[in-house]
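Some structures to go through are shown next.
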Structure 1
Amino acid sequence: MKMKDFNISMTQYNRGDIITGTIVMIGDKEVVVALGGLKEGVFPKVELDPAFKIGDAILVMVTGEIDDKGCLVLNHAGVNKAVQDKEKLKDLKVGSELSFKVNNINNSGLLGEFMGYRVFLPFSQCTPQDFMNRDSLVNREVSSIVIELDNIKKSIVCSTKLLSNTQLEPVEVGEVIKGTVIKIEDKYAIVLLKNGSKAKLSINDASYEHVSSLKDILEENKEYEFKILDCNTDYSRISVGLKQLKEDPRFALFNELNLDDVVEGEVVKILPVGAVIKLDNGFSALAITRENSDRANVVTHHIYKLKSRVKGRISYINRETHKINLITHEKKEH
């Protein structure tokens, strides 16, 4: 074999390549096409227009597969769409409309491809309908809007939510709404609410009990009920809570406290007005400096030291605001 012929025979074809071949045989089920590089390919006869005959040039697309005879498996029926897609690829940019095939699904979103580009549709960018029906989207074409494009890495991030013209249903502070957790970090989680909005759940709003990581109490892709704690006018920033759906177990303990009860705790903060004391029952109390000294203009740190243990009686209690004042130093009677 001459070196020239050897080089031709080594011509490589990649998946998605659109090439011109020559029809060399039309069988009962398959059409055989001669390709450059001493290679042959086949595609189903049902894709061939009856107007074609042996010897005609024909456009085909490489699928990347090889049949049991060693021939490249080609596609002719989808060539026109592929050519149109290649034209779209030239003008592809952020904001472009894109239709891609979903190949797989993971914990974060849908994975697919478009003309050699890897496409990722995050769950956070799905419409509520797409998210709820995500499993049925595998092996289907999905229309979307490009929100990130990397031509070097050949990657695209897209959104179906931006393509949707549906208005988000309004939500109100205090409302209870269902939502699906789509991302979990140690200190926060992202939730896709039923109205299509994204919301953030802070670890402080997840449980009345101590939680070191939200991953210990939540599961991705699982639906929960949440309470709307805060939201702006366009619903682009929403905060939700889990623990707010339950009564704080400390409330019952607080209601058992009464004036003149003697309690103990640790000084955790020194303020000009007084000392903040973390009581053994979990509540915080304020010991006002001027109420705990006979001397005028005394400063707080002359009476209290950080991390010191103190005992006092409750001099003020507000069951609505959960405020407590303590007397730890009884004034002398004059």
Structure 2
Amino acid sequence: MKKYITVGFLFLLSAPLFAQTLLQQVLPLLQKPTRTAQETQQVLTLFRTSQDPNTVFAAGASLVRIPPAKESEPALVSQVMREDDALKAAFSAVILTSMGSVYEELSPLLQDALHTQDPVLRAYVAAAYGLIHPEDKTHARDIVRLYIFDEKFAQRALNLVAATDKEQFAILKKCAAAADPQLRASAAAWLGSLHTSEAMAQLFKRAKKEDDSTVQTQLATSLAANPDIALEEALKGLHISYKKPASATYALALGFMTGNSVNSLKDVLLSGKENERINALRACAYMAGVLSNPNAFSYTSDRAFDIHLLKGLIAPINALATNGSDEEKLYAQNALAQIEKLM
């Protein structure tokens, strides 16, 4: 009889308070970019002993990202064979596959787990199944979904399932237009990592239509990761009415570009068109927010220098805050308030 796994991973607030507290305590260990062998063993023990599905999921995902040593294989195989915990069994199979243990014997369990209603778990399982059966392209979309959770494992799986760059791009292109926002966001993130004009063209095509704020943010960060290719086209997006969703995507992209877009934004702030000036003011506010974020290093190679460049826009922003239209004054004051936080 098939075991249909419904983990509810995305609903942490429904977990008991003590389970949430435990997960919060161990998150620093689970999120470490590297771990010692002893720390990995601690994560493996947590995965095997915890009774909280959210903690099991988080520990399992961490073990896929940083697989345990080969000597841990018997313990994971034992977990696969147990019938009392479908989540642990499925994730054990995924972990074994991430370790390079591509066993045909894992296929039935993974096939059953592919029926889960949890899209994130299904993404992990799809990648593991794809490594064992690369000829089966049925679950390529779920492999794409995995990218925002574990890009290396997703890439490893899709590289086998879609053997050519052309085939991979066709899959990403289709996923970028999917009905599911999470899948669109993941495809946008993956396209941004390709650093090609073809990928940028697809991102701009999606930016014109996207109205989901999470996907818009991912589109913007992907465009910003390619300023040499995307800057000129993103600036054209400032012509769009500031009341339309697409204009927010372009303003966000320019904000995430930080120092790469400052000079261009200065020119727009001095332009003769109110709509463009408002969009540029939004981009300045977004940029200040990016540079004040603890993760600013992800978007700038020199935070201090980019802050210095942004401060160079205070004069034209002040002018709009004083002499602009009512709408311009509102956006200019917001931009100044955001920049003030960097002082």
> Just checking, which of 1, 2 has the largest value of FRET efficiency 1/(1 + (r/R0)^6) of positions 21 and 189 (r between Cβ atoms, R0 = 25 Å, to 0.05)?
Replying inline: 2
>> One of 1, 2 was used to compute helix-only ellipticity at 222 nm (-39500 (n - 2.57) for each DSSP H run of 4 or more, over all residues; to 500), and the result was -21000. Which label is that?
In response: 2
> Given that Rg and Dmax of the Cα atoms in Å, for residues 173-212 alone, derived from a single structure, equals 9.2, 25, which label among 1, 2 identifies that structure?
Replying inline: 2
>> If volume of the Cα convex hull per residue in Å³ computes to 235, which of 1, 2 did it come from?
In response: 1
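Laboratory data are not the source of any read-out in this text; all were calculated from the coordinates shown. Because the structure is predicted, anything quoted here is derived from the model rather than measured. Cβ atoms are built from the backbone, for glycine too; each structure is taken alone.
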